[in-house]
Structure P
Amino acid sequence: MAKRCLSLLFLHAILLINACLFVRSHARHHKHTLRRNKRDNCSPTPQPDDPADAPEAAPSGFFDVTKFGAVGDGIVDDTAAFKAAWDAACSNTDNSEFSVLYAPSGHTFMIQATMFTGPCDTEIIFKIDGSVVPPDGPEEWPKNISKHQWLVFYKIDGMSLQGGGRIDGRGQKWWELPCKPHRGPNGTTLPGPCVSPIAIRFFHSSNLTVKELKIMNSPQFHFRFDVCHNVHVESLHITAPQLSPNTDGIHIENTDNVRIHNSYIFNGDDCISIGAGCYDVDIRNISCGHGHGISIGSLGNHNSRACVHNITVKDCFFKETSNGVRIKTWQGGSGAVSGVTYDNLRMETVRNPIIIDQYYCLEQGCNNQSSAVLVTDIVYSSLKGTYDVRSPPMHFGCSDTIPCSNITLSDIELLPAIGEMVSDPFCWNAYGSLDSLTIPPVSCFQEGLPPQSILESGVDSC
């Protein structure tokens, strides 16, 4: 009997233990279910108990174009996906300091001519780690879309275009249009359609940064900034063949407070060109190759008024370019180029290391005109290297009626790349002075200053 009672007590203990385990298990499951139901009805979403169970989600303010439908095979048109991602980033109001629009590596995105428009609710980082290309040549370009530009950023305040990717303008078929320079016999052009797109254009925008990208083979200018303020260009790599026409690396027009630094530009036209209405421009540490050098101008075309002032070009290297540093103006213009400093520049087999040309003309038979853009207060300091002997190392071709004035040369040493014969500089109606001996010697400057009325008329008009 005692043995039977012990067995019953043992069985009862086992049942009690099992009941407790069931209650604890059910309670734990019920508690987890309540947490999950609460998560379904709340925002923002807390982290799950196990991080491995978390769904894949982009950080707040991060907009990957592939999540908006971009394919990135170089064939499918990804324009709509880029536009949708831009619109989402531009209108982002989650209190982020900036939105990131991301084109990931491992993809080639084909985009039609597109305008990305602001103003935006937040600053934008447009990060390209993949490749971006336009339609391949004029025949593939949609007939109903303008051929003047490809990617346009309009009315943006606060944007960085950056990344380790590549933008390929596919310019080859555009350069082969019959109208392009050198396509006709003896370097002439032939009739036919000639409009070619600028690769990237910023228009009416401010507080812009462009950095670290590789851009190549634009049909026309690679970058153009029009009516912009506070522009910082840093560490770009821009390339196009030597004979690719009008492929300026960076062109600025009516734009101020510009820094263009630490970049490599080997192309078929001006590495950097500065148009009318630009001031407070700082250009430093540029490697410029086999194109037309760094230019101010051309200015004053079609009797227009042009004002450019406070320009610095410093610590740059020029290799086998047709010009080094150039100021070019048309006859008949008005306004002034003033306050320009060229300092610590190195030249290697450059055809015109120093050139002011106030008779710039792209056609034969340009008419002589009496008015001109005034060129004054120009400093050349520490320019050294070799020049192509087909042209003189220094050329100061100034207007008959409005001479260049206050040109200063210091520590100039330019030697022929071939042979030992040093060419004489060329001067025409140029007033200047030497702060040190120069190689070659410069004896063609007019001394003093031109009549004050001439100087005042140009500067006052700006």
Structure Q
Amino acid sequence: MTGFDVPVLTGSPRRTAPWTVRRAEGAELEAYRRLRRTGFVDEQHLFAGSDRDDVDDDPRAVVLVAVATETGAVVGGVRLAPLTERDIGWWAGSRLVVDGTVRGTAGLGARLVEEACLVAEASGVLRFDAAVQDRYAGLFTRLGWTDHGPASIAGAPHRRMRWPIDRIRALAERTKAPLAALLDPFGAAWGSAAAASLGGQGFVGDDGAPVPGSDLVAACDAILPAMVQRDPEWAGWCGVLVNVNDLAAMGAAPVGLLDAVAGPDLATVQRVIRGLRSAAEAWDVPVLGGHTQLGVAASLAVTALGRAAQPVPGGGGRRHDALSLTADLSGGWRPGAQGVQWDSTSSRSGEELRVMGRMVRDAVPRAAKDVSMAGVVGTAGMLAEAAGLGADIEVAAVPAPADAATGDWLTCFPGFGMLTADAPGASRMGSPLTTTAEIGRLTAAPGVRLTWPDGETTTALPGPVTGLGHA
């Protein structure tokens, strides 16, 4: 019964896949290159002598091969690699080849393309391109790729194809898009006094809320329950971190914290409180009080109070203003949160953390917003939305840690990251502890677009992020 497996429990035959797709190793890589020579040099005459190029010498390149289940022979392959010297999340797939003995059967070419797309997205890629011979463009279109016009490679007509990656949009929709509908009852309930709620006029949807009749600014954040359960001390630290960042984005000096902490047992709550205490000491802000409960699911919410005579709004930017990112690139991915949470704070001294916390207060930009769960791009969209604008971001200009994939960095919580808007060249943000760069502009068109080194633009966010509108 060659080609079949017989499940023990059911007794019914199940056809075995004729090949498996995996990353090439050792001899498989050479076999893939022989297939390429046969296909592109000997049969199609696209290249003279050899089709090897610089991508073959790039250590970042990934080669996927299809290996026949019965014989172990390499019967197809494809490669993908970054297109820029510094990997900014722009990759291309190339040299897709299938052995002539299996060509046109079993959907092997399509499977290789699909696997390449999965690898690209898992590698933090935000733009994935391929130049495809005209006769194969239909296959890519059926797989969901979009056609971006003609190209010529080795004198042969090709189509420029792109795989649609919606990671940024999906994150914004998951974390921020529901806000307008959820918060609508506040506006309806307050009626003519709506300006006194949700931050007040000019601060709707901001990182914190100016308290009417005072110079106080209030902020509040909850920590994901799963994080409180998994890593209680880190959750406590982050409960302070996210709140002091919110105050810092508004130019407010922190003056006190309130916490509401709960957990299934004494040990869990004690660990959360240890984390809260460590962070409060690091940022030199007292815990004024709060609420504690035992015997329930783990949870943590922290409220922070700060003072600012003139709070910096998130929506103060103007059309054509430069959008800048200031970030602490030290540290690394938090264990258990690879690609999601960058930890740049736990290794910093208290004085260093407080210096970064004063940056917006000292620089007084037109607009500021700390990078939140929506990541750099999503937060840029919120800053622009609050000003009734949109944003264009130059991907290559975004400062990023060397070992963070672009797709991860632009969608993660970065520890300390501030987006600010000012007239071009007028930003006063910066310190020896951080990196600041102008990464784009505020525009009249809503949404956020990414601009790439070849001049191409891709849409990251098609419209407003929260729906809360102009602040």
Problem set entry | At a computed 7 (relative contact order in percent (Cα under 8 Å, 6 or more apart)), which of P, Q | P
For this session: Kindly point out which one of P, Q the value 17.1 was derived from, the read-out being mean count of other Cβ atoms within 10 Å over residues 219-226.
Result: Q
Exercise. Given a computed value of 2.5 for distance in nm of label points 7 Å out along Cα→Cβ at positions 83 and 427, which structure among P, Q does it belong to?
Worked result: Q
Seminar exercise, completed: Value -7500, calculated as helix-only ellipticity at 222 nm (-39500 (n - 2.57) for each DSSP H run of 4 or more, over all residues; to 500) from one of P, Q, is from structure Q
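For distance in nm of label points 7 Å out along Cα→Cβ at positions 107 and 371, which of the structures P, Q scores highest?
Working: P: 5.3; Q: 3.9.
Across P, Q, distance in nm of label points 7 Å out along Cα→Cβ at positions 107 and 371 peaks for P.
I have 198 for volume of the Cα convex hull per residue in Å³, calculated from one of the structures P, Q. Which structure is it?
Clearly, the read-out refers to Q.
We did not get these values from a lab; they are worked out from the coordinates using the rules stated. In this text the structure is predicted, and so the values were computed from the model without any measurement. Cβ atoms are built from the backbone, for glycine too; each structure is taken alone.
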